Structure 1
Amino acid sequence: MKSQGAAIPIIGAGVAGLCVATELVARGARVEIYDRRDIPGPHGCSWWAGGMLAPWCEYENAEEPVLRLGQEAIEWWGSKTRVTRRGTLVVANRRDLPDLRRFSHRTSGFSEVGRQAIEEMEPDLAGFGQGLYFGAEAHLDPRYALTDLRNALMDQGTVFHREDVPGEFGQAIDCRGYAARDVLTDLRGVKGEMLVIHAPDVKITRPVRLLHPRIPLYIVPRGGGIYMLGATMIESEDRQRITARSMLEMLSAAYALNPAFGEAEIVEIGVDVRPAFPDNLPRIRRRGGTVYANGLYRHGYLLAPALARGVADLVLDNKVSEMVDENRSER
């Protein structure tokens, strides 16, 4: 695909497209990015991510590559944007302690913490007697991360086009996410719902996961009393509205972490559809002159660097990585 210095077109300026572009440019390639709304914003699924770089926690219900490849993402993002390395704290109410034990049996890389340690780490989480601390995990602010990637690419001369790829190119890297389901027929949508709230009376300094039988909650600090609340994974292609049940349960779970969240202001409500393949792992597929990089599911920031590396290996060196799935026959 790379020849005589020709620019490689990339379709999509979300986390996948920007990471792929960053990796290609780092290896000496020229790219041009095509996206009708090329500036990161609420129209993109990756805008609404939690930004947790939490491979050990995610392995609780994910495949092995999420743990292995996700660990590499922490250093990758740390060289591109601001990453906060304060670990992840997992807690449960007394009645849900069996869920905490199950979580510990399915994960690794944690230390068990008791009431005193929890209160020392996060004084505003008083009342939890047991927890798991994943000290090597980290988090970032997705909105700053996307902007930093875009700005760095522009500084290196990458051109962004607010239009579709012209037909005469005949080749491209497709990073459109769920919009590529017209070609990737086994791609499905998983609805995510989240809230951005302002709670200046609560100070939490690291991502906290509250285990709950119905709706496990994560809360991620953004600074200045702003927090991202997320939880839901619904098999649905509806990206328009949050359900009343989801909002009530997320707010109730936040209240269980600290009653002061009951006075929080809802700043934003986010709903979008994450692209996923049947096993919830990303895929790289070559169809004619187009390479499709898709299926990040809920692991966008965790697996996008590995996805980008696999695309660069294939496009520049014709090297087939573990994410390449070229034998899949589309119908």
Structure 2
Amino acid sequence: MSTLTVRGLDVTLGDHPVLRGVDLEVPSGTVAAVLGPSGCGKTTLLRAVAGFVRPDAGEVRIGDVVVSGPGRHLAPERRGTALVPQEGALFPHLSVGENVAFGLPRGRRRRSPRVGEVLALVGLAGFEERRPDELSGGQQQRVALARALAPDPSLVLLDEPFSALDASLRESVRAQVREALERSRATALVVTHDQDEALSVADTVAVLDGGRIQMHDTPQAVYRSPVALGVARFVGQVVELPAAVAGGVAATALGRLAVAGPGSGSGVVMLRPEQLRLLPADAAEGTPGEVVGGEYFGHDALVRVRVGGAAAPLVVQVRTVGVVPERGAVRVGVSGPGHFFPDEA
């Protein structure tokens, strides 16, 4: 186990600056996710840490070892890292055991007990003799993780590890991979564009956009207390209400709302859809509105409600019992404080 420390990392590819002054620390034995849209630089960051990209400036340290810095750039194989690619990249002509053993130093590949140990760690004990084409996509990804963990790397790097899986598999495989990383006590860096994936797998989430880390904190803090509206928009659904704030209270289309954090004047109050409640049209509380549509997902639904004074319909998340609220009059209540972002000067 080793702490990953990145300081002031700049990377330019061709004439295009991709990373600019990136700082990131992943404490030993923890999992960090780098979350961002396509083209934001997250894969370039992973490749710079792995050693496949040479930074223009800055430093990468794994434990006490500077692996990249001014006048120094260790080759990937000398960094003690292991990479789990998007689709596993298993060798189809080798058995599961042989694929896992390939991650070990050449002298330890034959009859090493480590193969069985890491397969048990990822929940695939007894799979040594199977072929990759006999496995499901989720099992193949766990074999790739076992291969990465086999040599006890200082750092495990996972590049969009669940993107190739069917939606029905992702949740269970994410949980299995998270459990395996915890049991191995590995330090890991995961890059992803999937908000659910980042929030559920990682101890901390770093939101990368425009080549810079916009926020790095716990999943709860990134979701509930984003430092910028752009971060809020990227990490889950948002309800945005133009507002005027004074004394910790915002005047909005949903009435007067308490807001967390400092700030006053005009700006935007951000709520999450689950903070809004649909009430009967004759309820004594809430703001009058009209259901104008929605999306049904089985366990819940996102309902669009038009409220006077709001420029666009609001999105309300409701738990369902097989029924989406019908179109028509309702009232909208609010639970908990909003988050205020003042207008930029």
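Values in this text are rule-based calculations from the coordinates and carry no lab data. The structure displayed is predicted, hence computed values, not measured ones. Cβ atoms are built from the backbone, for glycine too; each structure is taken alone.
Looking at FRET efficiency 1/(1 + (r/R0)^6) of positions 125 and 157 (r between Cβ atoms, R0 = 30 Å, to 0.05), point out which structure of 1, 2 has the largest value.
Numbers: 1: 0.05; 2: 0.75.
Structure 2 comes out on top.
Given -8500 as the derived value for helix-only ellipticity at 222 nm (-39500 (n - 2.57) for each DSSP H run of 4 or more, over all residues; to 500), which of the supplied structures 1, 2 does it correspond to? Before the final figure, lay out each step's value.
On the way: 1: -8500; 2: -6000.
Label of the source structure: 1.
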| request: Using the calculated result 20.8 for mean count of other Cβ atoms within 10 Å over residues 149-156, pick out the matching structure from 1, 2. | output: 2
| At a computed 44, 26, 14 (semi-axes √(5λ) of the Cα gyration tensor in Å), which of 1, 2 | 2
| Value 0.60, calculated as FRET efficiency 1/(1 + (r/R0)^6) of positions 197 and 277 (r between Cβ atoms, R0 = 30 Å, to 0.05), assigned to which of 1, 2 | 2
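Of structures 1, 2, which gives 5.3 when distance in nm of label points 7 Å out along Cα→Cβ at positions 101 and 165 is computed from the coordinates?
Details: 1: 5.3; 2: 2.7.
The read-out comes from structure 1.
One of 1, 2 was used to compute FRET efficiency 1/(1 + (r/R0)^6) of positions 189 and 205 (r between Cβ atoms, R0 = 41 Å, to 0.05), and the answer was 0.75. Which one was it?
On the way: 1: 0.75; 2: 1.00.
It traces back to 1.
Comparing relative contact order in percent (Cα under 8 Å, 6 or more apart) across structures 1, 2, which is largest?
1
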